[in-house]
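Readers should treat all values here as calculations from the given coordinates under stated rules, not as data from a laboratory. Predicted model, so just to flag it, every value in this text is computed and none were measured. Cβ atoms are built from the backbone, for glycine too; each structure is taken alone.
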Structure P
């Protein structure tokens, strides 16, 4: 990340993530200037179809997370020795609530995390807009991308399959066990 410009706000990072994933077409999306993530998911699903829009939402969430890591690390103390020197499973347990606190402030929504058997639960409304996803797919796919990228970073390069939590609307399950 050395030498790359670091966005100073979630707004600039979100717009840069959209441009990175969908290219110049991002400029044609009519999104609010003060919070361009509002309504972005329905706009993507309308433009590219439901499943493709949800997939693009995951990719935008990942790109947004990569843009925001330098800011998160500084603001939430994720670079502090007491966090960085933890073994990766405990670093995840310590880091995800800090990212949730940051996301709650940045997106002006309530974000809660809590441990459950086998992982963590991320409970939050979708600040990216509402879509009706088919069963088994997360209706708020940018959260999925943001969380997968966050877990990758916190775990030192391990991949995790973030998925919808069974029988819990607006909840995502973050497993402790990586895919590899």
Structure Q
């Protein structure tokens, strides 16, 4: 019985705290909250293989509460599933559902993870996105913030953006740099 409970605990823990197993999609976004705080984040996921199947996502969010004097960095895990847009069948919608906890990597205090809805056209070009934090999703009238894609021009810009979120000692750093090297 103890073995069964141990295995069940490990499976549940690994499911709820899983991160992206491979680095196939790396995107950068930003948004402004109602209180004026600006947030930037990196979204890392596995490739899309089929619709309506949840895949693990790793998200790191960088922000400042004091106008940029000090920076906070948090990481949390989520799942994403992709669906066809009912109104435009050729378009994709990605639903990122956050897990309930975030790990503070830099700075102090807690952080409520965010949920996102990402829209892409039939050619794979980003068109729009929305954000709501995990607590807001339980409310009757969810207020979504508009999210913007953070673009980069060169592979060196991509590497610089990655370095805003990851140090060379972080477990995903090497995989992220290997991802960037595909564009050299």
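Work out the source of 57 here, i.e. which of P, Q gives that when percent of Cα pairs over 18 Å apart, for residues 97-160 alone is computed. Considering all the candidates, the number was obtained from Q. Highest-scoring entry among P, Q, by FRET efficiency 1/(1 + (r/R0)^6) of positions 81 and 153 (r between Cβ atoms, R0 = 30 Å, to 0.05), is P.
Here Cα extents along the principal axes in Å was derived from just one of the structures P, Q, and that gives 44, 42, 30; the source is P.
Among candidates P, Q, the computation of Rg and Dmax of the Cα atoms in Å, for residues 73-120 alone that gave 11.4, 31 used structure P. For the read-out helix-only ellipticity at 222 nm (-39500 (n - 2.57) for each DSSP H run of 4 or more, over all residues; to 500), a value of -6000 was computed from one structure; give its label from P, Q. Traced to structure Q.
Set P, Q, criterion relative contact order in percent (Cα under 8 Å, 6 or more apart): the highest-scoring structure is P.
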